[in-house]
1. Any idea which of I, II comes out highest on distance in nm of label points 7 Å out along Cα→Cβ at positions 36 and 124?
2. Taking FRET efficiency 1/(1 + (r/R0)^6) of positions 84 and 132 (r between Cβ atoms, R0 = 25 Å, to 0.05) as the quantity of interest, name the structure among I, II where it is greatest.
3. Looking at mean count of other Cβ atoms within 10 Å over residues 20-27, point out which structure of I, II has the largest value.
4. When helix-only ellipticity at 222 nm (-39500 (n - 2.57) for each DSSP H run of 4 or more, over all residues; to 500) is calculated, the result is -25000; to which of the structures I, II does this value belong?
5. Please state which of the structures I, II yields 17.6, 53 when Rg and Dmax of the Cα atoms in Å is computed from it.
Structure I
Amino acid sequence: MMEIQWEKLFDPQLALESFPFVLQGVGYTIFLSFLTMFIGLILGLITAIGRMSGKIGLRWPARAYISVIRGTPLLVQLFILYFGLQVIGLTLTPITAAIIGLSLNVGGYAAETIRGAILSIPNGQWEAAQSLNMTYWQTMRRIVIPQSVRVALPPLANTFLSLVKDTSLLSVITVPEMLYRAKIIGGQSFDYMTMYLLVAMMYWVICTVLNLFQDRLEKRYGRFAA
């Protein structure tokens, strides 16, 4: 019977020595996560409104964008942006490709979440706004969107947590985030398992902290629920 050498699964000394180097990648993870989530929410809101529009010129491009983003893997999207566009002479830096790719991906998923939240608002709210002679955009800005935030917050928070973890894919296009740095140490020490476990624990800590903020936001907006 083969004996499993558990002591080789994780080397505490290597993890401790390499932690400061890997920790430097946290800045890229946090920066790219918040920036692309912000851009993605703007894209998602615009796309959601276009998706619900009665004009074909707005509705079908929005549907096509959502379909492409949700129907293709994020990794493939990053490869197309970073490696594929070089074929036509358009070369993007790793950070630029990461921002564009993550923002477009978040926008596609956020669009459906936002659309669902908007559709959850009762028709009576719209009718009340019309009785006050509010325009469509006034109704959206003053009545619908503020109420939709509470409905959309939990799924959007989950999207953000997924985004934080998806930043690990950026290592394949040489963005020096945590996993990229862990691979460097793993290649030098020939101990990839220790480095992968270290990165996994770091991502877990970040997501746990973000979960606490999510809970506080949900409680805050939950106070305004009927």
Structure II
Amino acid sequence: MIEVRNLYKRYHGPFGGDWVLKDVNFVIPQGVSVGLIGRNGAGKSTLLKLLARMDMPDKGDIITRSKISWPIGLKGGFQGSMTGRQNVKFVARIHGGEDRMRHIMEYVQEFAEIGKAFDQPVRTYSSGMRSRLAFGLSLAFDFDVYISDEATAVGDTAFKNKAKKAFRDRVGRSSLIMVSHSVGILQDLCQAGIWLHKGQAIWYDKLGDAIKDYNKSIGK
């Protein structure tokens, strides 16, 4: 279960800043996969980072007993001067994967499909290569909840299909909190929905109802 209570978040500039999220409240039941929808700039990526503890709210609480992944589509977080292999090894050690190091390395290298670049500095990677590496690294660990920020949009058609299959294989064992511009993948993998609208998060037990209200709001 993940519970969000009275959550507020804004980014401060020299002239202040509007609230991206304001007084957000919802509960995600154990084992329920959620599609996160909203306009560009509605705060979807911000909310994912808060749930993953990669950022902190200005006010409010996030209460969870689940092991949550970092946002899989996030391309940052790697040390540019280190190789892909070195970055994977570093993250694996932080997350207690020392005894599974060989398996983790082999899994990430095979899944990312970046060839010899795995042993080259990450600063030389394209945006897509960074995303592939981050995707494979996330899936090498067993999380209760996987967070995906447009992760299935990375790469060519074959890799996209591979990414979708990887998520499908985890449904039942783990749950997902997913942002995607593809309504089809959300409908395929998620049961519930959260519509981010004007700083608020509106919970729906059925993803289809969330999509319907969102479409109405944009005139579809």
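All of the numbers you see were taken from the coordinates with simple rules; none came from a lab. Because the structure is a prediction, the values reported are computed rather than measured. Cβ atoms are built from the backbone, for glycine too; each structure is taken alone.
1. Ranking I, II on distance in nm of label points 7 Å out along Cα→Cβ at positions 36 and 124, first place is I.
2. When FRET efficiency 1/(1 + (r/R0)^6) of positions 84 and 132 (r between Cβ atoms, R0 = 25 Å, to 0.05) is calculated for I, II, structure II comes out on top.
3. Values: I: 14.8; II: 18.1.
With respect to mean count of other Cβ atoms within 10 Å over residues 20-27, the highest-scoring structure among I, II is II.
4. Structure of origin is I.
5. The read-out was computed on structure II.
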